[in-house]
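The structures considered in this document are given below.
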Structure I
Amino acid sequence: MKIVVVGGVAAGASVAARARRLDEFAEIIVLERGHHVSFANCGLPYHIGEVIADRSRLLLQTPESLRESLDIDVRVGNEVTAIDRAAQTVTIREVDSGREYVENYDALALCTGAEPLRPPLPGIDLAGVHVLRRIGDMDVIKAQLDAAIAQAAAGARGPVKAVVIGAGYIGLEMAENLKHRGALVDVVEMSDQILPPLDHELSVPVEHHLRSRGITLHLSTAAAAFTERKGGGLHVELTDLSVLEADLVILSAGVRPNTLLATAAGLELGPRGGVTVDTHMRTSDPHIWAAGDSVETPHTVLPGQWLAPLAGPANREARVAAENICGRTTEYRSTQGTSIVKVFDMVAGGTGATERQLLAAEVPYRAVHVHPSGHAGYYPGTAMMQLKVLFSPDTGRILGAQAAGFDGIDKRLDVLATALRAGLTVYDLEELELAYAPPFGSAKDPVNMAGFVASNVLRGDLTLWYAQDYPEATRGTRLIDVRTPEEFSIWHLPGAENVPLGDIRTTSEAWDRTARFRLYCAVGFRSYLAYRALVQRGFTDIATLSGGSDTFRSWHEVKPDSDEPPLPMTAYAESADIVAAAARSTVLSQGTGLRVDLDCSGLACPGPIMKLSDKMKSLTSGDELVVHVSDPGFASDAPVWARRNGHQLLAIEPEGSGYVATMRKGGAATTAVTAITSAEPSPSKTSFVVFSGDLDKVIAAFIIANGAIAMGEEVSMFFTFWGLNSLRRIDPPKRERKLMDKMFATMMPSGAGSMPLSQMNMLGAGAAMIKKVMKDNAVASLPELIASAQAGGARLIACTMTMDLLGIAPSDLMDNVELGGVATFLGEAAESNTTLFI
């Protein structure tokens with residue numbers, strides 16, 4: 001028998017190898033149009049990032065090694081251009097020489113894989129725009145990156161800038177590895193979330209982690225064009241009208257099945273554009289089989305045929321195809337799409353159907369969210385994970401699962417993938433006996449915990465409400481926050497009442513048992529305990545938030561209900577911004593030199609904040625506390641906690657799954673005003689209040705500010721009311737706005753380039769005239785004056801009270817603008833010998 005295999009990577013090499021093991025005497029020919037066979041394409045980003053330093057490690061086999069070990073005739077650089085089904089022949093072209101020849105076959109295996117998407121955009125064929133699919137692609141990208149890094153190291157240029165188009169698995173792996181090499185990386189994704197194989201709430205923690213590691217994300221936008229930049233490099237124009245600079249661009253916008261040969265040969269294609277095969281991986285031609293990224297197979301959970309460009313299914317499909325070619329009867333039943341990705345220190349993945357897919361297919365389901373630690377919390381090195389399980393509301397059969405976290409994510413996904421494949425239910429998850437020792441897991445494994453919660457739902461022991469249904473889910477209800485008062489004071493849902501779990505039994509005695517109640521806590525456990533206590537006391541309309549506020553934060557960026565200037569719930573910022581924000585309105589104590597370490601890693605809510613608070617009480621004013629926390633959300637909570645308790649956040653840096661923060665204990669809160677008002681004026685400091693929104697007045701303010709900087713003075717500029725318009729972005733990210741906020745946004749200028757003159761504006765003509773006169777006389781424009789002032793070290797401070805009144809969010813403002821209140825301005829003014837009101 002003569003077997004011809006088209007394609008020599010994952011599926012093709014597997015077909016040939018399995019066929020040889022079953023038939024020692026078959027003639028087996030593998031035809032690969034590229035110049036490498038059986039290479040590890042999943043490892044390509046890691047060689048670019050030099051995590052895998054030895055390029056040869058990616059070459060799993062060579063034509064010579066396959067000839068020697070398996071007697072397979074592997075021909076690289078040989079492209080199949082046509083199939084004659086009647087004659088059972090293929091036409092082949094040698095890529096380098098152009099010579100054509102014909103080979104006959106008894107069995108033909110099409111393993112043509114998938115091709116990266118290259119949308120027809122202007123400039124898509126420029127030299128700096130790359131796709132990553134093969135060894136040759138990797139070599140070109142790495143050579144360009146190496147050259148740019150070498151130039152930067154020699155001082156011949158600035159840092160390397162890279163733009164990755166697409167935030168799927170490969171795109172994020174490339175972003176990580178480019179950052180590992182020292183590049184400044186922007187990731188562009190047309191969806192409103194990264195990681196399309198995951199549901200929204202599982203992707204958000206990974207987004208926060210990416211930003212904490214210095215990756216800039218541009219969501220809900222797409223590349224529109226690529227143009228060459230003067231002096232080298234590219235401009236990447238986005239559909240949101242912004243423009244990014246890049247030395248190289250990586251296109252990772254997805255793949256499509258390579259079915260050109262199959263289509264030309266008249267083979268049947270499926271509804272999703274892949275080759276149609278039966279359970280034996282046979283195509284519509286009895287002598288042709290197909291496997292890998294180009295075929296459609298049944299989904300384990302969802303109806304219909306699906307494409308699954310994954311290495312695992314490709315190899316299993318190839319094995320089934322080879323066995324049937326060699327006379328065995330083996331079936332490929334389905335693909336469930338199990339996948340996983342590492343993003344810096346974080347890991348995320350899923351198996352089975354997502355919630356979006358179940359909704360689209362109209363498959364009934366229920367969902368639960370749990371947030372256990374990867375292993376025993378008292379053993380170092382763990383962190384809270386996000387775990388979501390989808391299941392049938394009738395039988396409890398597992399339909400899908402997703403997880404994101406820092407340790408033990410892979411093994412939980414593997415257990416859940418096995419359970420889904422075996423048709424197990426959430427009741428079975430309760431009973432699984434999984435390996436436990438403190439370094440590896442908990443006595444109640446996260447998989448068991450998901451089973452407990454899901455089974456409680458099905459048994460009627462628990463009723464859930466979901467973050468994506470907010471605020472409708474809480475309208476007309478009493479919203480009860482059962483966390484501690486300290487947690488509640490940091491932030492809480494608008495309108496919530498704080499009744500700590502320990503008080504719920506006594507406090508609820510006065511409540512109407514027929515009223516509607518909705519509960520929540522940090523991760524869902526304490527509110528479940530409160531739920532059970534209330535249900536057994538006769539409360540009839542009660543539900544608790546699935547996954548608690550941790551899951552809620554992934555769905556909503558709402559402001560807490562507070563009497564202080566509010567902060568966004570998901571305010572993950574760069575370390576310098578966090579420290580600057582926390583330093584505002586706090587008492588700056590003199591350091592004592594005493595520094596104490598506090599390990600809060602592995603603690604679940606509310607453990608870190610409670611332990612931090614208790615330890616700080618034992619210190620004296622000026623002592624410093626270095627706290628290690630494995631909770632990624634600490635980046636949001638730490639600045640708020642420090643500010644509200646009068647302490648100073650000196651530094652906060654990423655550390656593993658969480659952060660390490662240094663705080664200095666403050667003095668009594670009543671000394672804050674004294675500390676501000678008694679400050680001696682500095683002879684070299686000037687402060688401004690910029691109230692006006694008129695172009696000419698703001699220009700004058702920045703001309704004076706730049707002059708003061710040039711004379712060596714420190715400058716701080718406090719922007720309030722209409723003056724804030726000069727700091728607004730031209731292209732702020734999209735967000736939900738209240739009606740009044742939308743009206744203000746429509747009426748007010750959208751940034752420094754749109755401001756009117758105070759006199760003779762003439763419907764904008766006056767402003768245009770003054771801008772032309774300034775340009776003709778080589779006077780910098782207002783945006784240039786602002787940039788110059790920032791470069792000179794001027795503090796630009798936005799009034800948080802005005803922002804709240806006018807519906808302006810921090811994301812609406814340009815970069816490096818601080819947020820502050822009246823106390824901030826008074827402190828600056830007290831230290832200045834000149835204060836100007838403009």
Structure II
Amino acid sequence: MQRPHLSRTPLSLATRRQTARHSLLSGALAASVLLGSSMAQATAVTLNIPAQSLASALNEFGKQANLQVLYSPDQVQGIKSHPVSGSLEPIKALEALLQGSGISYQLNGDTVILNQGTGIELGATNISGQGMGTSLTTEDTGSYTTGASNSSTKLPLSIRETPQTVTVITRQLMDDQAVQSIGDVLRNAPGISTQAYDSDRMEYSARGYAITNFQYDGVNTQYDGVFDEGATKVDMALYDRVDIVKGATGLLSGSGEPSATVNLIRKKPTRDFKASVTASAGSWDNYRTEGDISGPLNDDGSVRGRLVGVYQDADSYLDHYSKKNDVFYAILEADITPDTLLTFGLDYQNIKPRGSSWTGNPYYFSNYSKTDFSRSFNPATDWSRRDVVAQTTFASLEHRFANEWKVKGTLTRQTNDHDTQLGSASGGMPDPVTGTGMFFYWGKWEGHRVQNTFDLNATGPFSLFGREHELVVGVTSQSSRQTGATFDASRFGLVPGSIFDWKGDYPKPYFPKNGKYEINEDQNSAYLAARFKPADHLSLILGSRVSDFQYNDTNTYYVQSPTFSDNKTTSNQHGKVTPYAGVVYDLNDTYSAYASYTSIYKPVTERSKSGTTLAPTEGNSYEIGLKGEYFDGRLNASAAVFRTEQKNLAVYAGIDAANQTYYQSVDGATTKGIEFELAGELMPDWNVMAGYTYAQTKTADGGRLYGYPLETTKPENVARVFTTYRLPGMLNQVTVGGGVNWQSPFYGKIYNDAKGDYDIIEQQSYALVNLMTRYEYSEHLSFNLNANNVFDKKYLSGLGNFSTTYYGEPRSLTLTSKYTF
């Protein structure tokens with residue numbers, strides 16, 4: 001038999017009919033795949049084949065692998081394939097497609113003959129890889145893990161090869177949990193705890209510290225935890241997965257808290273047409289619609305595009321609170337040459353909440369007995385808002401050389417606008433009988449921030465002492481300019497009548513403009529990391545980043561007063577080095593032991609009582625652990641012990657006579673803990689994501705460490721588990737699942753005027769139970785039902801923010817339908 005011609009175009013209809021007639025007349029076996037004489041040893045090809053009917057999957061396999069595929073409909077009828085994506089030898093891809101089908105294969109010269117229940121047994125295969133124009137995607141894989149990630153060092157490493165704890169939230173996990181925002185992702189992620197400022201602002205923490213490092217496709221962005229200009233409100237319809245690298249990540253970010261770096265990986269265009277429409281309806285009139293279309297824009301697929309759109313209109317369990325959300329995403333990929341890829345895209349998100357609270361509810365009545373507001377009570381006025389418009393434009397050019405070196409340049413421009421007008425009846429302590437005595441927290445702020453980031457890096461192999469190693473070298477330049485007006489909100493406003501009768505109906509006061517501000521932040525860095533392989537089972541990663549930081553904050557007021565006087569804060573640090581080291585030793589084919597060290601550096605803009613800028617926070621982070629990779633990478637596990645030491649940690653110290661907040665530096669803040677994670681497929685059709693983290697943070701004198709303005713500690717114990725199982729046999733259209741989010745107590749500070757000192761308040765440990773089920777009506781249509789906080793646990797998600805507390809969300813239901821074309 002002659003070897004078939006390899007072509008991207010399928011066989012003509014006449015040829016297919018002729019081949020089919022010949023097969024029937026000759027009595028050939030029910031199916032055959034003609035692959036070529038050297039298929040078993042063929043070079044890897046890039047594939048992206050979602051789970052679908054086996055017949056469709058085999059057709060798709062033939063097109064993507066440039067191979068002729070023939071099959072009998074009778075043999076594959078009613079069988080669903082497993083997903084295949086990444087760079088893989090064709091024979092391995094075929095094994096993955098047929099896994100669990102009862103169909104085996106035999107190699108017979110140039111032909112692979114499929115047999116029913118006989119022949120070579122198929123092993124479990126997890127496929128993950130990369131190629132030019134192909135990212136390490138998790139979309140349509142059905143998996144809760146991924147084979148590789150470059151989020152920790154910019155080197156493409158498997159989870160097992162990475163000497164830090166890496167949590168991957170895949171597209172399948174996000175769909176199963178019906179997440180809509182990055183906040184939904186983080187509140188369900190292993191090792192992450194959540195605390196609320198108010199109705200629109202959340203703080204997410206890992207290993208005892210707030211998460212402040214957010215990246216998009218590996219590109220850093222600056223985060224403002226006070227205004228939160230969209231960072232924790234990002235809509236997840238745009239993203240394929242989220243990589244969370246735990247601990248300090250100075251090599252990638254240059255600065256930041258030793259908590260975690262959250263890297264959001266965008267969806268990419270596909271080489272074949274695909275489209276979907278998703279609609280959901282949830283508790284409190286939460287309605288949402290998504291559209292997603294992707295595919296080639298020319299005949300040979302060298303130009304590809306993707307569009308995603310979202311519209312959401314939702315009320316809330318909070319009285320007179322609602323939110324509208326508009327999202328648009330477009331991306332274009334073009335193969336300029338077989339080795340050169342151009343990418344251009346933009347995303348836009350417009351978030352409009354109404355009834356936004358500023359802090360929560362008072363903790364004490366005027367007689368210092370505890371208040372007991374309902375979870376639906378909203379202290380905000382009906383006009384209170386935190387409007388955010390976020391837009392990103394990005395472009396990259398990537399070229400792969402013949403020696404496997406790759407150079408990539410990325411340019412990103414982010415624009416954020418916020419319009420904040422707040423009125424919240426949260427101040428004071430009401431009379432327990434009459435409900436009088438409350439006052440407003442109110443104010444007006446606006447800002448326009450433009451952030452430009454350029455990153456240029458090169459990665460590839462190099463030889464040394466007869467062995468091959470890997471290197472990444474790059475530079476990053478980031479500049480941010482934020483401008484806006486300031487407004488006088490110093491007037492004191494009493495809440496009329498009883499707080500028990502509050503409905504949010506209060507006229508909006510006039511906030512006169514009294515000045516302007518400008519904040520400029522710049523960071524320029526150069527980084528280098530090498531992965532040495534001195535032995536087959538040993539790898540050593542050494543890297544460093546050198547950075548310059550500049551910060552200028554200027555406030556100018558039209559009329560000077562003790563409260564509003566011109567001021568300027570400047571901070572400059574040059575040549576700051578953040579080294580990184582990691583070692584991984586393969587104990588056997590399943591387990592690896594690792595250790596890593598990362599330096600901590602964080603420029604500080606907070607001022608002391610004397611008005612001087614505090615010294616930068618510095619420290620060291622250590623981690624040792626054990627990782628396991630089971631079932632050819634379909635299941636990953638890790639266990640880690642970590643320790644973080646910091647000095648010059650800025651903590652809240654008080655308010656001066658000019659009503660300005662000041663801070664002080666604290667040395668000796670130490671965090672130590674352990675972390676366990678398990679993610680992937682326990683057995684066919686059974687997925688799990690689970691984790692437990694213990695992180696204890698203490699000051700040098702052994703005391704608790706409280707944050708600001710959220711004056712709380714972090715829970716020391718956090719456990720997360722979520723699992724799904726697709727039922728077997730006649731019920732295989734049904735998937736059931738659920739999970740538990742548990743955390744130990746955490747503590748807040750409330751100032752008690754009666755005794756002139758702080759009271760320590762506590763939210764005891766609590767567990768939230770979530771359930772889901774999915775029914776796949778057909779190959780194209782599915783329905784998901786999600787129930788969160790099934791037992792309607794009442795708990796506080798925020799303590800101590802301006803002496804208030806904030807309730808977590810009650811039980812909720814969401815029904816989602818998805819139609820794929």
Structure III
Amino acid sequence: MIDSYFKTSRRSLIRNKLFSVINIIGLSVSMSIGLLVIAFVSDLRSYDYFHKKRATIYRILTKDDATGRPTMELATTSHKAGLMIREAIPGVEDITIIQREFSGDAKVNDETIIPIKALWADKSFFNVFTFPLLAGDSSTALREPYSLILTEKTANKLFGTTDALGKSVQFDTVAYTVTGIMKDIPKLSHLKFEALMSLTSLGEARTAVDRERMDWAGIYGNFVYLTIPENRNLQTIQKTLDRLSATENQKLKNRKITLSLQPLSAITLDKRYANEFGANVPSLVIWIVAGLAFVIILSACFNYTNLSIARSLRRTREVGIRKIVGALKGHVLGQFVMESVIIALLALAFSSLLFFFLRHQFLALAPQLNDIAQLELSPRLFVYFLLLAVSVGIVAGFLPALFFSKIKAIQVLKATSSIQLFRHINLRKSLIVLQYTVSLVFITSTIIGYRQYKSFLSFDLGFSTENILNINLQGNNGDLLINELQPLPAVNKISKSSIVTSLGSLVGTSMKYKDAQDSSLVWLNYVDKNYIPIHKHTFLAGGNFTVIPKKDAESEVIVNEQVLKRFAIAGRDPHKAIGEQITMDKQKLRIIGVLKDFHYGTMENKIEPMALRYVTGESGGYLNVSITSTDVPATLASIDQAWRKIDKIHPLDAKFYDDQIEEAYRQFMVITQIIGFITFLAIVIASMGLFGMVVFTAETRLKEISIRKVLGASEFKLVYLLSRGFLALLAIATLIALPATYLLFDRIILSKFVYHKPISINDLTTGVLIVMLIAFLLIASQTVKVARRNPANVLKSE
């Protein structure tokens with residue numbers, strides 16, 4: 001019987017070549033997207049899978065709720081919290097404390113100097129995580145101060161070999177001894193580093209910042225991981241964490257810090273916390289991408305269902321004869337589901353080839369994607385692909401199979417060309433409307449997303465970014481670099497800043513006005529006196545810095561309009577606010593200028609109180625270089641030469657401000673590109689289905705058209721007659737899709753962007769015109785062909 005299924009399916013595919021090709025291509029294109037999503041999700045769910053204790057590893061999260069500022073949720077916590085958990089919670093197997101990235105220059109034999117990114121880790125690190133050592137003892141490698149563990153790759157960079165145990169590496173003036181060589185970190189690990197340095201090395205030599213991290217409130221620089229036996233009650237442990245927090249919070253004023261547990265398996269797929277370390281893709285994004293892929297696959301399934309039901313008249317006789325010779329309902333059902341599965345398996349072969357092509361294009365959309373996923377084929381992934389193909393075959397073939405299985409032998413003599421789903425709307429029309437509704441939603445979303453992205457790039461930030469090159473000093477002496485850059489003819493002016501604004505980087509502090517008890521969060525940037533002229537900020541009152549302060553001896557501050565509104569300074573009058581005194585970081589500062597509001601954050605951030613203070617010190621931060629040049633590559637080459645005079649180790653990190661703003665919204669553009677690509681596939685698949693339906697309709701109405709033509713109907717009337725039904729369905733799809741898309745963007749997506757561009761009529765109608773034009777060309781191409789047929793050739797056998 002199964003052999004009969006295969007033979008019948010093969011004959012049906014060969015006999016109906018056009019419809020078979022449409023179905024196979026449609027399914028293979030849609031399934032290739034499904035394969036990409038499966039591979040991507042599989043990678044994300046495989047993160048940290050190599051750790052032997054992965055099911056029992058948890059990370060401590062911190063919630064910081066302080067009066068006068070938004071609540072913060074962090075992936076980091078305090079060093080003290082880690083020590084207290086180790087002492088206060090019985091039953092915890094192991095706990096390890098990691099301090100944030102160490103970036104320094106490794107020096108070997110006074111010759112090789114290579115930048116290294118490392119983590120500070122305590123002696124329990126290898127008790128929690130499974131990172132195998134090729135050399136050294138994992139139980140003692142991080143016990144002693146000034147111990148260093150290198151990965152294979154790092155050891156080869158420094159020494160040219162992995163045989164480096166016992167050798168010395170110098171960072172600044174401190175020598176570290178290599179106590180272990182570790183296997184290179186798997187790509188699917190949320191912890192990424194080139195070396196591990198023993199946390200005990202900090203010891204008494206900690207800086208003021210490091211000592212602050214040892215306090216309960218020093219929650220910004222440390223990660224705490226622990227292993228909890230599977231039989232332990234997590235709620236009991238959480239209650240203990242709550243008690244620890246309550247006790248320590250009594251020592252804080254107007255601030256509450258609470259701790260919670262996060263499973264290791266949830267880190268990559270959970271929402272992104274502040275100070276996150278490693279790859280992170282929120283589960284909502286996964287659901288959205290998977291949903292889009294599901295819609296595309298479903299669209300191809302609709303094509304199969306539509307075309308199968310449309311050809312029902314031809315296949316009813318086959319089914320009737322089968323039932324006359326003894327076939328049961330289940331046999332017929334199995335026959336048509338088998339046929340559908342065979343088509344899906346054929347489509348899988350083509351979609352697998354497409355997958356290998358598309359995965360490189362997908363990973364190339366953004367550097368972040370290439371960093372977090374590999375999309376490599378594995379036996380487990382192959383099983384997933386096979387299950388997808390079988391599932392798609394069953395879904396696509398179920399409705400046609402159910403329809404044919406219900407046919408009775410007596411119906412062989414009747415013409416059953418459709419199934420009534422509702423009273424006046426049959427199933428085929430409903431599927432066409434649904435397909436094109438989805439296609440219109442996609443193409444309209446792509447157009448709106450692209451125009452919003454362009455509006456973000458051209459938005460008036462309130463200051464100038466034109467021809468400004470931002471150079472990351474990477475800890476170097478900014479004054480030395482300024483001296484090297486000033487003689488260059490293309491360089492106009494140079495300023496200093498601690499951060500580059502409008503890119504999403506936020507640095508804040510608390511501010512008080514006069515003797516008020518309450519304080520409020522104010523965003524901050526440290527700049528010099530050249531910063532405001534270069535960026536062409538507008539003063540509403542007052543002027544630029546007049547005094548270059550010594551370290552910790554500031555007296556002046558420049559604020560924006562929002563500061564006056566938040567603190568009601570001088571009745572919010574910029575001119576009267578000049579000379580008013582505010583307190584920041586326990587320093588009393590005098591307002592010397594009020595700037596017109598400008599964007600400190602991205603378009604997602606509302607303009608809030610912001611202050612400029614004078615930058616002190618020679619190193620760190622950025623140089624903002626105003627350039628006038630007709631040969632930008634040559635200018636950048638000159639700047640690179642100047643950079644190498646002060647830093648021969650680190651490559652120049654310089655980007656034009658406009659390029660950085662474009663990069664800040666890169667994620668939005670990537671999403672638009674993905675939806676745009678899916679839009680293209682959705683329209684192609686829907687158009688293929690429509691083409692098949694038009695061909696079938698034209699064939700079945702060929703005699704009717706010939707008779708109408710004999711009776712005097714013109715080609716135009718015949719084209720109108722055949723196409724009006726399809727165009728009416730597209731009009732219905734438009735009436736559903738446009739309001740739905742508008743509400744989706746207006747109420748949900750763009751509501752997160754405070755300063756987004758309003759959705760225009762053009763945004764909504766452009767996609768409709770494109771889809772309508774494609775559909776009309778498809779319909780017209782076939783209807784004109786049929787309308788021009790010679791009626792004598794069609795009706796000669798009648």
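Figure out for me which of the structures I, II, III the number -16000 belongs to, where helix-only ellipticity at 222 nm (-39500 (n - 2.57) for each DSSP H run of 4 or more, over all residues; to 500) was derived from the coordinates. The correct label is III. Computing volume of the Cα convex hull per residue in Å³ across structures I, II, III gives 204 for structure I.
Each reported figure results from applying straightforward, stated rules to the coordinates on display, with no laboratory input. As the structure is a prediction and not an experimental result, all values here were calculated from the model.
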